[in-house]
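Quick note: the coordinates plus some simple rules give every number you see, no bench work behind them. Remember, predicted model here, so these are calculated numbers, not experimental data. Cβ atoms are built from the backbone, for glycine too; each structure is taken alone.
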Structure 1
Amino acid sequence: MRLTAFTDYGLRMLMRMASAPDRAFSTAELAEEFGLSRNHLAKIMQRLAGAGLIQTRRGGGGGAELGRPANEIRLGAIIRLLEEGQPLVECLSADGGACTLTPRCRLKARLQSAEMAFLSELDQSTLADIALEPVA
């Protein structure tokens with residue numbers, strides 16, 4: 001399974017935030033640290049904030065911080081959130097896609113099972129398990 005860049009960057013951002021849970025991070029700070037676009041990170045932050053994984057504040061002393069303790073945030077939940085709308089293959093999309101094999105395909109069920117196993121494995125770990133080492 002290949003994760004989208006959106007998910008990859010979201011995980012990096014959360015790993016960094018988990019390394020210093022008592023402070024807020026600005027989009028500009030994280031964008032510079034990871035060499036990414038501020039606009040792209042802002043979209044990711046918006047999705048994470050909408051799910052309550054992070055909290056954001058505007059103004060002086062503002063920024064983003066974890067919305068709850070890192071040991072309460074399951075990796076599978078993060079992946080499900082950030083990969084929402086990105087099916088593993090076309091036939092697993094909400095509308096079933098346009099696959100011509102659908103009526104007789106024996107691969108779809110196996111892919112669904114593998115995806116569920118992948119996410120189940122990630123549900124065994126939390127954000128705290130993968131937090132970056134604190135920057136000195």
Structure 2
Amino acid sequence: MSMFLPKLESGWHVDQAILAEESRVVVIRFGHDWDPECMVHDETLFKIAEKVKNMAVIYTVDITQVPDFNKMYELYDACTTINKHIMIDLGTGNNNKINWSMASQDELIDIIETVYRGASKGRGLVVSPRDYSTRLRY
């Protein structure tokens with residue numbers, strides 16, 4: 001599914017995508033196009049892209065081809081979705097990224113909408129509509 005999403009080919013393209021967007025949230029999926037976890041996440045991103053086009057723009061970046069951000073954003077997981085300019089409390093302790101794939105379209109849309117509304121109000125931190133901490137799963 002990543003072939004249907006816009007792909008950023010270099011660090012410069014990533015920076016320009018972030019700088020060029022003034023009114024929408026920039027969602028960037030860092031990972032590998034061949035990874036099964038990223039494929040699930042890319043499919044979800046592709047399905048919601050049309051629904052969130054007024055709030056967000058979605059890109060993919062292959063971390064092998066563009067290693068510029070691997071250390072800066074600590075991209076050690078198979079699939080990571082970054083949101084660096086506004087933090088979101090997901091209950092995981094990491095407020096800058098989602099480092100798991102999401103198969104639920106509604107959950108991802110809710111997160112993007114929360115970030116969009118918080119950013120439009122000038123907030124630096126927003127709280128996720130759902131707690132993703134592992135403490136409730138055991």
At a computed 17.9 (mean count of other Cβ atoms within 10 Å over residues 63-70), which of 1, 2: 1
Mean count of other Cβ atoms within 10 Å over residues 47-54 gets 17.1 when computed on, of labels 1, 2, structure 1
Computing distance in nm of label points 7 Å out along Cα→Cβ at positions 87 and 103 gives 1.8 for which of 1, 2? 1
Relative contact order in percent (Cα under 8 Å, 6 or more apart) from the coordinates reads 27; which among 1, 2: 2
Thinking only about mean count of other Cβ atoms within 10 Å over residues 23-30, which of 1, 2 has the largest value? 2
Structure (1, 2) behind the derived value 33, 16, 12 of semi-axes √(5λ) of the Cα gyration tensor in Å: 1
Out of 1, 2, which one gives -14000 for helix-only ellipticity at 222 nm (-39500 (n - 2.57) for each DSSP H run of 4 or more, over all residues; to 500) as computed from the coordinates? 1
